[in-house]
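Once you scroll down, you'll see the structures, which are given as structure tokens.
Since every read-out is calculated from the coordinates, none of them should be taken as a lab result. All figures in this text were calculated on a predicted structure; none of them were measured in a lab. Cβ atoms are built from the backbone, for glycine too; each structure is taken alone.
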Structure 1
Amino acid sequence: MKIALAQLNYHIANFEDNAEKIITAINQAKNEGAELVVFSELSVTGYYPHDLLERKEFIEKASQTVEKIAQACQGIAALVGAPSINTGSRGKKLYNSALFLNNGKVEAIRNKSLLPTYDIFDEYRHFEPNQEFNVIEFNGKKLAVTICEDLWDEQPTQNEFGKDKLYQTSPLEELSKQQPDLVINLSASPFSYNQENWRKNILVKNAVKYRLPIVYVNQTGAQTELIFDGGSCFVKEDGSIPVELDYFKEDFVVVDTERPVEKKQEQKDYIAKIHQALVLGIRDYFQKMRFTDVVLGLSGGIDSAVVCALAVEALGNEHVRGILMPSRYSSDHSVADAVQLAENLDIRYDIISIQNMVNEFENQLSPIFENLPPGVAEENIQARARGILVMAVSNKFGNILLNTTNKSECAIGYGTLYGDMNGGLSVLGDVYKTDVFKLARYINRNEELIPENSIIKPPSAELRPDQKDTDTLPDYEILDAILFKYIELNQSPEEIIKQGFERETVLKTVRMVNQNEYKRFQAPPILRVSSKAFGFGRKMPLVARYF
């Protein structure tokens, strides 16, 4: 069978544009001799619509859009993803469905069985799980149509309470009883660098176990925090993958399932993939929100330099503006490094000293602060003065402020609310400091865009004389290793200590993470590139007392 894999970038609730993309791909598939074209999960609405699914007019518009797309299916069939109404008397009002369009109408509907409700996923909030399993017969073939998580039935529970499997049902096991010829999976699987091989392993394992070829179609593009990397593919029954679509961009191919022509992708390391993901995340956030221009503070440090370089790549140098805001603690080389970065990237920049503003704040507060030693309050005045300035530029010129805080700092609260934590989008909030250094080297792989001094100098907030991050923090190599085990791997402090980490360092780190939930709760949306980003995928109580 000739099947087209249509890997597209959708826009949530933008039914007109989504339909246009889908219909264009249907026509292309028909012209290239395909019998069937497959799109990704919830392709009609975009993934994930959240509580828009509770709005009647949203569901009606989705249904009308499906009917419009179906009219294009003459001489070719299509599988699209969309919500459908649960007509039963019990359960949620909707299914997450794959709709089989043929002869100008919806000829069959297959519903998702396994609804992920963990981490970033909350599908059981809106959808009823499927309980019936039937193949679709088309052109002499039996198609086992599944939706994303339906192939992940053996996913572990990731706990130590005796259960080792998350789901009780195996949709493909049920469908295999009807002796299908082919498995088709409509997916919306977001990118995470430390789980990049899981997806392929799941597909290969299922293909080999059931001796069935698998057509897997994922979406690409970013939806605020979530970044979808694509990587749609065709897997043969022996587990080989002769066809793989591109990553982090739209792609299209027609596959002859009996005689597939090879289409391979270059394998890249995880830093290169994080780089692609962040550029896509910035670009899509601005395009889909109809924003155009960026402003950010440039300190001469590595974090703001990396964010600035990513923004230039995503949006173009003419749309990026940097603000340098030195104080009496800013070193000459920090200002010089920031200027050099701006000139290397050919962006507009302005220099505004904050010292007079800080002095006036301190003068006005002196009656209240009288006889008290200077400390964090005075340091935060500097950060908040900078926050006021960049937000003023943002308001005056309509530029969106990009936040430059990295995951290490975000985790331990090494940032100032209403100061350097300001922003409309956090670019590095899911990237540990050690990986920020690697990103800088990757950005400089062809030419020096980020000044070498910004990379090699000891990190510092420069809020007091001769300040270094290591004055209060362990080396980032140690800190990031502890944070990864505690946040991504969900290990307890005692488990981490047993691996050779110094007890007091581990306990101090964990306390800082736990005590700063309230800060992260107020942080801007964070581009997700790991398996456990801060944000709506990690829901922790603010007032709990533990560790």
Structure 2
Amino acid sequence: MAEVAPGTRPVLRMTGIGKRFGTVQALSEVDFRLLPGEIHALLGENGAGKSTLIKALTGVYDLDTGSVELDGTPVRVSNPHQAQRMGISTVYQEVNLCPNLTVAENIFLGRELTGPGGVIRWRKTRRVAAELLARFGLTLDVGARLGSYPLAVQQLVAIARAVEYRADGSATDRDGGSATKVLILDEPTSSLDRDEVRVLFSVMRRLRDEGVAIVFVSHFLDQIYEICDRMTILRNGRLVGEYRVADLDRVGLVRLMIGKELGGLEALAETDRPPVGDPVLRAEALGRRGGIAPFDLELHASEVVGLAGLLGSGRTELARLLFGADAGDSGRLAIAGEPVVLRGPHTAIARGVAFCSENRRAEGIIPDLTVRENIILAMQAARGWLRPVPRDRVDDLVARFIAALDIRPADPELRAGALSGGNQQKILLARWLITQPRLLILDEPTRGIDVGAKAEIQKLVAALAADGLAVLYISAELEEVLRLSRTIGVLRDRSLVARLDNGAEVTEEHIMRTIASGAHR
């Protein structure tokens, strides 16, 4: 265990936590402690038990075994509302606020500031909301619709709501609950760019300095080492250990998370494999007003083309255009040498184009369907719903792809929403690979998944290219793009500004300079 100053009492202590779902032991004898005024990383591969531990703490799940103490007092949390009243607040990766309401309305939703007769005091609501955000260094029009602000701002508003105090600064809120002692941030930076992460970290440090204990869940190792004081590592539902961040380097951290040496993560297929045959896809001056400027692009069989650029640079807009999710208003497109007008994704699918969206929750996985139903979805849609795929063929295909992609647990009847993010990403890959596409477009396929699952998906992409598939690979992580891609398209301000042939001279710094200068090549 990491050393803690003598006499320091944890604000939160979880001891011997166990949780089982059917035959799956999700948590087993897990201990966790959190000190006041610290930022503590909760780490582990997808499926390690991080989300289960958080939900056990906040009353989403009942504990099978173990105990929880808050400020030294045993507590039993029955639901998230009770957790919040005790001073335990959670902000999830997907902002669960109401974009059609104002910023102020979202902050006080369900706990409105009322006067005589229960009338909402709107002027005070806006004033207190503005004061609360000012504590975080944010100056916003709190009367504006939340949906009019970028995702980063919405994330900060969600945090402000989670830690909201009374205007007079007292330690309890209006319904007698405690001020926030523990703030849990579950992947808060996954959709933010660097500047937005900097603002978030400033807020986190300010809260830490005010004595709030913060649990930070993230797969960005650089961010862990920048912002966190201590870390707890889980693997396969068990505690690996608790460490001071300063005492464990990145290599040691990854080794503990995945339970094996890193050598196996490095070997990927060669990126200098020559393109095979005529282009699978050729775009000439293809563009969409307000989406992306006209661009030229070619993809060949056995080739991975990477797209690099900052958040909002046009990477996703380019991908959606190639898949027919958005309609182009200029240029030409040919697939397998034949000119084509994409009248929607169904046209692209019929031509052998597959697309894994960056937003796997909203545009990919259907969480209430089973793994089997999610995998077969695209194949069945391509056949038409009046021609169902025979059940024995479905079972054979699903079993084959679950084994090939190592989807865990390997139970096709489980709800897809119950699986980890990395395994959900594999389900999406299986859904499209089962259609035998010519071109696979992957938009942020490793976002929000752990380092081990990232390596597995990268290896899978390299193997698919080696087998003849053309791949368009989009990632905000330049190291990923460099490892996988033969050619790299660089985007800036919704324009494809450069095409780089990958080689020893092309580095992350080189790509960043290209983004900054916008130089064509």
Structure 3
Amino acid sequence: MSEFSKPVIEYGQLWPLLVIFGVACAGVLVEAFAPRALRARTQTWLSLAGLTAAFVGVVVIGTGLSDNDGWRGGIVMEGALAVDGPTVFLWGLLLLISAAGVLLFAERKLEAGVSAFAGQAAALPGTEAEREASTQGLDHTEVFPLMMFAVAGMMMFTSANDLLTMFVGLEVLSLPLYLLSGLARRRRLLSQEAALKYFLLGAFSSGFFIYGIALVYGYSGSMNFAGINEAIANSTGNRGLLLAGMGLLAVGMLFKVGAAPFQAWTPDVYQGAPTAVTAFMSAATKVAAFGALMRLFYVAFGSERWSWVPLLWVVAILTMLVGSVLAIAQSDVKRMLAYSAIAHTGFLLTGVLGARSSGVLGEGAITSTQAVLFYLVTYAFTTLGAFAVVSLVRDGSGESTHLSRWAGLGKVSPVVAGVFALFLLSMAGIPLTAGFTGKWAVFASAMSAGAWPVVLVAVLSSAIAAFFYLRVIVLMYFSDPVGPGPSVTLPSALTTSAIALGVAATVVLGIVPGPVLDLAGAMGAFVR
């Protein structure tokens, strides 16, 4: 009989993740024992403190990983997680996005002293119970621990080194987002519909993912990414089981990033969810999902690149065209930004297709990992800031997201219109904005790998996308207001800080992208 050996847990490398899990659990205890009047402020400060502590931990771990040869890393938690350069980079980015998300969740001024979240989620829309909850000013402060659990799941998802851990991370990040999407105070039916669609389609995608896990395990005999890659490299037999498993895993991953043809949930959820949730989800989920997608395909299926690269070519082209073309027909600004997010998913997939080794590219050339990591930074802060601005344009019944209500916004509030125009120009990839540098990075990486047809479609899609971005700018500055015209509610310092962070990142990364681009390059490759 073999002796039992206790598992080795590297707490020194995992404590930022454990801090976020601990803050989430502490938030549940706050909901159980703290007086209702103190919960919102307590949850806000608890979440910000936890995110700050975790970010400091990520910086410390990142500093410890560096040496003269670049960034090193290792497999921890008995092979379940990988803490390497890309993990540290993505963790830090997720924590910054989450801090801005907490500020948006804590905003009260826009809704006259209450948050954008429902007072009583269980109350049916339009009933006396809902009216009573609204009159009493009830507030769902549970959104803060839900957000922290989602962040913890995202951190686990990006660092997962085996299929089961990746699935657990996927579910931990997804379930809180399903709930958060249905908690809007305004437009309750639309919000509940969005949550239900997200949940049902997410459940189907999880089913595909877990079935893919079973097939890949049946082929390789291993859940570990390095073991799967070794089995692929050493096998000369029939690969039908492997290809079927890869395809099913790809369905689950492409659903989470919002790639076509699995993008149908994106516009409905982005429109129906509370705007603060949409802002956080659009940025953080994209970062976590692409981090996990790259680790899965580069590490586990790196030896089978010739099989999945053609698939991603097709998906990237289809995603860019669907997102860019359908965005033109949208009359709701949140749906327009949702289809924009789909197009940006295609641009990111273009970067994934790039060459991974600097030795292949030549000295000084940009690698796919470096390009995608930098693009995630530029996109995350731009889209988060854009949705934060959307929450400021309102009418008597709440947010005003129909584009006709944005006509003449530049005359009513030049600052708000100017900030939103900056974000739109960055999404369009106009020079001297972060979006231009990000697109250049992913396009250059894909060209170096010979994916010029995908880059050509990406350039054409960018031209199409520029049309609907510029259309909104023209509407804000060169159109007369319709009816009473747009109304802008001044936010508190919370939302203002989140928008300012987005503006700063968009401008700085557009003018001086070198430090962050170099940092992304210094992170090196995913460890095996």
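Of structures 1, 2, 3, which gives 74, 57, 31 when Cα extents along the principal axes in Å, for residues 29-284 alone is computed from the coordinates? Attributed to the structure labelled 2. For the read-out distance in nm of label points 7 Å out along Cα→Cβ at positions 229 and 333, a value of 3.6 was computed from one structure; give its label from 1, 2, 3. Answer for the origin of the read-out: 1. Comparing percent of Cα pairs over 22 Å apart, for residues 341-492 alone across structures 1, 2, 3, the highest figure is found for 1.
Using Rg and Dmax of the Cα atoms in Å as the calculated read-out, with 24.4, 77 as its value, let me know the right label among 1, 2, 3. Computing Rg and Dmax of the Cα atoms in Å on every structure in 1, 2, 3 gives 24.4, 77 only for 2.
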